[in-house]
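Engineer: Have a look at these structures, which come just after this line.
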Structure P
């Protein structure tokens, strides 16, 4: 399905404020509430809208440190990749895991309370991931920009 300009306006608005009321959303995109509701439902059914979530403030919940971990595996055999991916999904502090092209095989985005907490996560989880040959961790000093909104 192709997205028309109204669909795009709906998606842009929902990416910024997922709990917007249907009345406010319909006003923002210049549709009647019933037409707006039908379009949102269709966008959900067709998978353009995957889910609705609450974005938490990492500092307020005590996880202000973000660490990016580059991982190189011993081999790129399918069974090693699958074992690594299954294991990394079970690490609670890992927010994202990306298979990469380039120097590292994977990049992980990890949250921690502080350097001591990251050392615990590293020791308890990351060093036990299967197939790892090398790991390099980089602490983010400051988040300059962060969004979850995709460009439409």
Structure Q
């Protein structure tokens, strides 16, 4: 049962990457098409921000996949898991920072297009990735303390 649940979570992590990959492919295709109102290949600042934000997103997904592999191999209480959680934390903070920097540009575009939902969507991504980063930092600290406690108990026995 344990292996099946880890396999299910690994599949879920893989499936979480597919929409981001599809958005990137669609975005690149849209950039390569000839648009009459802009030069081919011209990128808006939001396009650049989204493409840059995808990089830490995929790194975080890969680290989550590795972390699930460690759990499956019964080495969850190891420094490898702590390092994976720290990388997830850094990726979460990076995504928050990227979208926070993009927020003024999203504001201008939202006012031009009369779509205030863009601002809320950008802020939702900022807060969600920040919460994930804080949660990963908390888990990394707890896991590190558990590893230290386990090593102290191993030495006393």
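Engineer: For structures P, Q, calculate FRET efficiency 1/(1 + (r/R0)^6) of positions 24 and 120 (r between Cβ atoms, R0 = 30 Å, to 0.05) and state which one comes out highest. Write down the numbers at each step before the final one.
Structural biologist: Details: P: 0.10; Q: 0.85.
By FRET efficiency 1/(1 + (r/R0)^6) of positions 24 and 120 (r between Cβ atoms, R0 = 30 Å, to 0.05), the leading structure of P, Q is Q.
Engineer: Out of P, Q, which one gives 19.8, 75 for Rg and Dmax of the Cα atoms in Å as computed from the coordinates?
Structural biologist: Values: P: 20.0, 57; Q: 19.8, 75.
Going through each structure in turn, the value belongs to Q.
Engineer: Here relative contact order in percent (Cα under 8 Å, 6 or more apart) was calculated and came to 27; which of the structures P, Q was it taken from? Let's see the in-between values first.
Structural biologist: Working: P: 27; Q: 23.
Comparing all candidates, it corresponds to P.
Engineer: For which of the structures P, Q does the calculation of FRET efficiency 1/(1 + (r/R0)^6) of positions 88 and 112 (r between Cβ atoms, R0 = 30 Å, to 0.05) return 0.25? Please report the intermediate quantities before stating the final value.
Structural biologist: On the way: P: 1.00; Q: 0.25.
Structure Q accounts for this read-out.
Engineer: Name the one structure among P, Q that helix-only ellipticity at 222 nm (-39500 (n - 2.57) for each DSSP H run of 4 or more, over all residues; to 500) of -10500 was derived from.
Structural biologist: Working: P: -10500; Q: -31000.
That value comes from structure P.
Any read-out appearing in this document is the output of simple, stated calculations on the displayed coordinates, not a laboratory observation. Quantities reported herein were computed from a predicted structural model and do not represent experimental measurements. Cβ atoms are built from the backbone, for glycine too; each structure is taken alone.
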